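Dropping the structures in below, format is structure tokens.
Bear in mind that the values in this text are calculations on the coordinates, not laboratory data. It should be emphasised that the depicted structure is a prediction, and the values quoted were computed from it without experimental measurement.
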Structure 1
Amino acid sequence: MKNYRVILFDLDGTLSDPKIGITKSVQYALEKMEIIEEDLDRLETFIGPPLQVSLAEQYGMDVAQIHQAIAYYRERFSKKGMYENKLYPQVTSLLANLKEQGYQLAVATSKPTVFAEQILSYFNLEQFFDLVVGSHLDGTQSAKGEIIAFVLESFSEVPRQHFIMIGDRKYDIAGAQENQIDSIGVTYGFGSLEELQHAQATYIVSSVQELQEIFNQ
């Protein structure tokens with residue numbers, strides 16, 4: 001096992017299950033845009049990538065439509081959606097254990113930083129993290145590679161081989177590769193085993209317990 005020192009965590013699908021809050025907020029935004037989507041499962045694809053990417057890919061929206069849809073999404077998400085969320089089992093004990101072992105922890109998420117901070121506070125997890133980095137509300141710094149790069153710059157005294165990124169989607173793994181750091185794909189989130197294998201994650205685990213075991217080696 002390599003001597004990792006800084007562990008980066010994705011938020012949605014890695015630390016918590018945000019499905020209800022995100023999909024219902026997307027559904028609300030689409031309805032405001034006169035698009036009716038009854039099946040929340042079909043909106044799972046919005047969990048992970050930046051909203052503007054999913055809106056363009058899934059519904060062919062132009063820049064102005066995307067801007068309006070995101071405003072509608074945040075209307076619901078900021079009041080209700082972010083709290084329709086639950087931690088995966090053993091996440092709190094994992095983070096506490098990693099801090100006790102001396103690891104530095106960071107959140108690297110495509111979700112706007114302000115929302116990520118509020119969610120961590122809601123779950124009382126902010127105490128475990130040295131840094132929380134997300135996108136900006138104007139949609140900039142939303143690519144996972146950019147976000148990971150910002151984290152790496154913030155720990156500039158730590159050599160790259162001592163970082164590792166944990167996430168549930170191909171975007172997390174690609175962002176890690178873009179920055180020449182290792183990655184762990186978790187299959188308990190919203191990405192499939194096939195997706196994570198194809199993305200070539202350094203390690204793949206199926207539970208928070210398995211994550212813990214990797215860092216206990």
Structure 2
Amino acid sequence: MLKIQRFVCNMIRENCYVVSDSTGECVIIDCGAYYEEERRAVVDYIRSNHLTPKHLLATHGHVDHNFGNNTIADEFGLKVECGSGDEGFMNDLKGQAEKMFNVVVDYDFPPIGHFFTNEEVITFGDHKFATIATPGHSPGGTTFYCAEEKVAFTGDTLFRNSIGRTDFDGGSMFMMINSLRELAQLPDDTTVLPGHGDATTIGAELANNPYMDR
């Protein structure tokens with residue numbers, strides 16, 4: 001059974017998740033920890049629970065989801081893994097921080113460690129995550145889906161009763177609608193854990209989200 005710990009991070013309340021199972025292995029999804037206390041909270045949780053991080057995953061390349069990548073690299077030796085369509089964003093995280101948040105980042109981000117291949121399966125402990133390409137908010141947007149436990153980490157593609165913006169560089173409403181149709185095929189009782197805000201389910205979004213249509 002998965003244990004999922006959420007950390008709400010940075011100036012726009014981004015969701016970072018540490019996901020572990022009974023083996024003690026874990027993955028870190030979207031480490032947007034910006035402030036020192038946020039970084040320490042993530043690291044302390046991992047260490048106090050004696051977890052072994054195996055992957056640092058990014059649903060997409062916007063800086064609010066990647067502020068803390070250097071801390072994970074320094075503490076656990078992991079480099080971020082992401083969709084290749086967001087390579088440009090990932091290589092300009094400092095520029096994004098200044099442009100989007102008027103923040104000057106005085107540290108270096110680690111290089112990208114791996115680009116997901118089509119329908120790649122990510123393994124840790126006794127669990128597997130399927131990677132589902134969900135562009136629209138950004139070209140390389142990716143959802144991580146655990147079929148065994150019916151949980152999907154959707155980044156900024158699907159929110160509770162809403163969706164991610166498509167008016168940023170590289171955004172596309174056409175691609176977003178296609179991605180939402182892909183997610184709509186998941187079981188109705190799939191728990192959706194988004195990049196911002198509260199959890200929901202695929203069924204609830206099909207019933208209430210005006211952008212979702214099976």
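Tell me which of 1, 2 gives 26, 13, 12 when you compute semi-axes √(5λ) of the Cα gyration tensor in Å, for residues 18-97 alone.
1
Suppose helix-only ellipticity at 222 nm (-39500 (n - 2.57) for each DSSP H run of 4 or more, over all residues; to 500) works out to -7000; of 1, 2, which structure was it derived from? The read-out comes from structure 2. For which of 1, 2 does Cα extents along the principal axes in Å, calculated from the coordinates, equal 52, 31, 30? Computed on structure 1. Among candidates 1, 2, the computation of relative contact order in percent (Cα under 8 Å, 6 or more apart) that gave 25 used structure 1.
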